[in-house]
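Engineer: Below you'll find a set of structures to go through.
Every number here is computed from the coordinates shown, using simple stated rules; none is lab data. It should be emphasised that the depicted structure is a prediction, and the values quoted were computed from it without experimental measurement. Cβ atoms are built from the backbone, for glycine too; each structure is taken alone.
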Structure 1
Amino acid sequence: MTQKTFTLDELHKFNGKDGNPAYVAVSGTVYDVTNVAAWKGGEHHGHQAGNDLTDALYKDSPHKDRVLANLPKVGVLAGEN
């Protein structure tokens, strides 16, 4: 199955607002956080869906990348792989 390639501008549209799904990119992979309770409304601890959160995940998050394995992968971020 071919994964969708997102530009950063395209990713910004998936911010969890106005009925849009909530996607985040980490280390070049785009994950769907739409159905994650902690991401209600596209926000989680001051971070907004629709962005590359690689730095935030590894610098600010207590769980680091442990949660990523449970999230659906929906694509890759252009220029990041």
Structure 2
Amino acid sequence: MALPCAREVFTSIFKTGAVTKKFCGQLKQLGKVCNDAFVKKTLEDPIYKNLSESAIAKKSRKTWNTCASVIDISPSSSA
């Protein structure tokens, strides 16, 4: 994943923003498992210890599902 894409995905999940179609394609290539691992690893960083894990999980699913609808991949039904 290119750095600009990683920043956009990060912003979408941990701040406020959306992922462009181009970067949704890169996220698709990495896959849902990698996206989930990225979120989990980021939440392990002490900088992000005060973030709500459930809120971040919800935003992560929303980002993935939005990209899924744009790029035609199966949306996640997992928590």
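Engineer: Out of 1, 2, which has the highest value for mean count of other Cβ atoms within 10 Å over residues 43-50?
Structural biologist: Result for mean count of other Cβ atoms within 10 Å over residues 43-50 over 1, 2: largest is 1.
Engineer: 1, 2: which one has distance in nm of label points 7 Å out along Cα→Cβ at positions 3 and 19, as calculated, at 2.9?
Structural biologist: Only one of 1, 2 returns 2.9 for distance in nm of label points 7 Å out along Cα→Cβ at positions 3 and 19, namely 1.
Engineer: Then there's this: Taking volume of the Cα convex hull per residue in Å³ as the quantity of interest, name the structure among 1, 2 where it is greatest.
Structural biologist: 1
Engineer: If relative contact order in percent (Cα under 8 Å, 6 or more apart) comes out at 40 when worked out from the coordinates, which of 1, 2 was used?
Structural biologist: Label of the originating structure: 1.
Engineer: Here helix-only ellipticity at 222 nm (-39500 (n - 2.57) for each DSSP H run of 4 or more, over all residues; to 500) has been calculated and equals -22000, so which of 1, 2 was it run on?
Structural biologist: Computed on structure 2.
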